[in-house]
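Just below sit the structures, each encoded as structure tokens.
Just so it is clear, none of the values below were taken in a lab; they were calculated from the coordinates. Not measured: the values here are computed from a predicted model. Cβ atoms are built from the backbone, for glycine too; each structure is taken alone.
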Structure P
Amino acid sequence: MNVEPITAEDLAVVAAQLGRHPRGARGIAHRCRCGLPDVVETAPFLADGTPFPTLYYLTCPRAAAAIGRLEASGVMREMTERLRRDEALAAAYRAAHEDYLARRNRLGRIPGDPGVGGMPGRVKCLHALVAHSLAVGPGVNPFGDEALAMLDDWGRRGPCVDVGRVHA
């Protein structure tokens, strides 16, 4: 996984995707097949010093909407139940949590090492888990990978924002 430097154009695209200026964005962790950012890497602390535990932030509104529909279907409850029954899955999810913390801690350690997305004990936010999977690649976050496999390809319809209307 290589985080790309974030450009002024990238920041403008991400702001258009989110409908607001991104907070703490420090790099592009993944790009959609259309070439636009869909995951940004964020700093562990915002400019004002506020801790921000979400290292990988999903920005694509199409991806976010698709994941929201998946969350509404109740899949997180089923995933959490499987986590309680399957020790190998629980171990893989704990390893994903450790991977996330290690990557974030390289940038700055947040007191208490808060987890993200419910890791490691439950599945709480598929947006965070999918962003982790997209940023680091398959085989690290089992539930992020699983959720990605359940989604349609949000990039197949082309860019989620009109880049001709986005100004850096």
Structure Q
Amino acid sequence: MGSGGFGTSFAWDGYEPPRWLAVTSVALFLNNARCILNLIFSGLLDRYPELKFVSVESGIGWLPFMLEACEYQLDENMGSERCGLKLRPAEYFQRQIYASFWFEKNQVARTIELLGEDNIMFETDVPHPTCLYPGVRQHLEDTLGGLEPRVQRKIMYETAAKVYGLPLPS
């Protein structure tokens, strides 16, 4: 699932194009959150437990809050039967949903710590104007440098190879 939806404006009327683009680009992440929320609570993930979803172009720092809110609402509002859901929201995420980031720095390690390393991937966002080119390598060193090499490999390419059925580099 991608952020898409540039026809819908989140920006207030009267913004000049650069300001409109900045507000809309940030707010588009909310579309991915809405998709993940609905996937988790719809029952679809129970009906198709092998189906995988990837949230792209939306970052990852918001995911711990969203999943915590889902867990809270499940307990507070859905009753003991949980509307037929077989798993907890975080369990659905771990089983079937992946997310990617590109520009984030501050919350990457913390998000990986909270959600685990198996469902997080790095993306470059090429050819969009916000892509990291040509500074991708430095960004990765700055962002992932404090993580174990095993975790870095998962984030940079192993998880993507698994999800998309691609061969690993030799």
Structure R
Amino acid sequence: MNTRSTFSCAITVSSLEKFQELGVSLGRLIPSSFVIGLNGELGSGKTTLVRSLCQGLECSSLEFVTSPTFVLMQEYQGRCTVHHLDVYRLESESQFLDFGGDELFQGGNVVLIEWADKIKKCLPASRMDIFLEVLVQEERRIHISLLGDLGCSRVLADLVRLVESL
């Protein structure tokens, strides 16, 4: 599995509004058939970021975008199908495979995975990883890495433009 980083950056936002704006902007540039792994401490904003990404992906009924900790997965419809997983409660990567989670990586879906490090060996080599770091109160540092051979240079170019505009 090739997990080399093709691009990485860290963005600091000072408020919830800026954090949400970043999520919406990222969501707008995500193509279908894309995987994002989200990691960070409890309460760092993973589900808030997913809700903002879904807004950028044109999902309806954003009030229903909640953490699927107990149900494992939620599905939303936007400009493509979005699968939102929270694998916090999984005890092993084999549980993820038994659930059929790896099948979600095929077929033109966007897959957003909270606590993705718990299933790191199951993730596709080409993906975006986001780590959320709480600084103070609403201030967050968002570490973004594009991994592997994404084969979607448009995402890289759009991400670079987005970072430069902040």
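Suppose mean count of other Cβ atoms within 10 Å over residues 10-17 works out to 10.1; of P, Q, R, which structure was it derived from?
This figure was derived from Q.
Assign the value 26, calculated as relative contact order in percent (Cα under 8 Å, 6 or more apart), to the correct structure from P, Q, R.
Comparing all candidates, it corresponds to P.
From which structure (P, Q, R) was Rg and Dmax of the Cα atoms in Å calculated, if the value obtained is 14.6, 42?
Clearly, the read-out refers to R.
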